[in-house]
Structures are given as structure tokens and as C-alpha cells.
1. With distance in nm of label points 7 Å out along Cα→Cβ at positions 25 and 129 as the yardstick, tell me which of 1, 2 scores highest.
2. Quick check on the output: 18 is relative contact order in percent (Cα under 8 Å, 6 or more apart), derived from one of 1, 2. Which one produced it?
3. Determine which structure produced the value -12000 for helix-only ellipticity at 222 nm (-39500 (n - 2.57) for each DSSP H run of 4 or more, over all residues; to 500), calculated from the coordinates; the candidates are 1, 2.
4. Thinking only about volume of the Cα convex hull per residue in Å³, for residues 73-136 alone, which of 1, 2 has the largest value?
5. With Cα Rg over 2.2 N^0.38 Å as the yardstick, tell me which of 1, 2 scores highest.
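Each value in this text was obtained by applying a stated rule to the coordinates, not by laboratory testing. Not measured: the values here are computed from a predicted model. Cβ atoms are built from the backbone, for glycine too; each structure is taken alone.
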Structure 1
Amino acid sequence: MSLTDAINDQIKSAMKAGDKIRLETLRSIRAGILEFEKSGIDRAMTDDDAFKIINSAAKKRKDAIEQFAAAGREEAAEKERQELAIIMEFLPAQMSEEEVRSAVAQIIAELGASQPGDFGKVMGMATKQLKGKTDGALIQAIAKQILSGS
């Protein structure tokens, strides 16, 4: 079952159940997919394209949560958290911080990186290998920490 089919099925279920937040969230993902399909790219959507759309939606929710929380709008932040939880159902299981630390350390060892100047090489390989499995900010923080020796 394709991502589009799965989302359409879940939209129908959310409509029947009267789950407004789930329905809104799924419709926003479907809107991203439709935007991609109508963008004029002469190819079918790949899994990588779908993950980019979903990751983008997740990032928007994370940013909104931070902004609402900083502004003291806890009710709006909670709604965004609920939407983020729904979006995360469509992403692969996320790696724990320890798993990311281990993977980044292994990449650093493979590249022979030993100083902060090697950060770019490490990030390039790490983001390629860990794409969709963890947050890029976490990879960046761990790589900087390991390379600086702290």
C-alpha cells in the first residue's frame, strides 16, 4: 500500500470517528503530497520524496511547539504535539541518542576524522546514512561534541 493510499484510508477512518485533529493532520500531509504531484516533476513520487514531505511536516510542528511554548500558549503547543505524534506514525522508528552517538562515532572512525575541521565530511556522511532515522540537529550536536573532544 502506497503512502497516499494509507493516508486516504486513515482520512476516511478519522472522518468516521470524528477525530478532528487526526483529520486535519492527515489532510495537511495529503496536501503536501498533492503539491508534489502537481509540481511538474515528470516522475512518480519515491519513498524518499514522501519522507521529505513528512519530515518537513514534522519539523514545522516541532518549530511551532517551541514558539507556542515560548509565548506561553500551552493549549496551542499541545495541539501541535498531538499533530506531531500523528505525523511520526508515518516515519521510520527514530534512533535513540545512544544509537546516534554510536553511529556518528563509527563514521568518524571510518573517515579518520580527528579535529573540528573534519566536521563537514562527518556531517555529509552521517546525514546520508542516518536520514529519516533521527533529527539532523542531534547528529550535528553529537558530531561537534565528539570532534571537539568534550
Structure 2
Amino acid sequence: MKLLVINGVNLNLLGVREPEKYGTLTLKDLEKSLYAYSFELGVDLEMFRSNFEGEIVEKIHSARGNIDGIVINAGAYTHTSVAIRDALAGVDIPTVEVHLTNIYKREEFRHHSYIAPVAIGQISGLGFDGYKFAISALKNLIEEKK
């Protein structure tokens, strides 16, 4: 089983950007933690990160036929990108949307997600653990369908 974790805009600033909201751990810390967790679960994990909407769309397109599930934290693109939403809908790969912070306790513009309607679920506000929950949920869902 192969899962793709996509991190979008500004997530390269983890550990530096607003540590009171996002903590002091870095993107590299997150990736190391997720690789270790996926190894425990027996899941092959691919990581991808970009600040560019088109690159994220291209990565989603390339996942078709190659990836069993997607975990995505599109960052601010969650609230603005119809293109990423349409790409996820177009490839028909089970997707879980993840946010480190609780987007519903933040500014009102963050309360709307273009991704949520095409995802099987959304995890918001649980920090790095949210990614682990998403990986575990996708693994279970995919195994149940086989």
C-alpha cells in the first residue's frame, strides 16, 4: 500500500512561523515522524511539499494509478483552490484533509474548505497526530475495500 502526503503553501516554515499556533517542530521533524509511523504500519509513504498550486495539482494527477490514498494539508490553498479540489475529485483517490490547527477556531475565512467535499474526512486541530490518524484511517479503509 502506498500513500502520498502532500503539504502545501507555507508548511516549509513549520518551527519558525507562528510557533504559538504551529509549535516549534519543523517539516523535517514531521516527515521523520511519519516515515517511522508508516514503517510500523507497513505502509509505503511518499512525501511532497510545494508552495505552488500548479505543482500540487500536477502531483495529484501523477498519483492516479500509482497511489492508494492521499493525506493533504494544502495550507491556505484549502480555502482558495478550486484547482486542487478538482484535481482530487478527478483522480478519485481516497483523501483525508489534515490541518495542524483547528481551522474552525481561527479567522472566519478559514472555516470554508474546498477540499472537504471531495475528501473522505477531515482532521483539524490535532497537530502532527492528525497526520498519523489520517494515515491509519486510510490504511484501514483501503484494506477493508480489498
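1. 1
2. Going label by label, the one that fits is 1.
3. Traced to structure 2.
4. Looking at the calculated values, the largest one is 1.
5. 1
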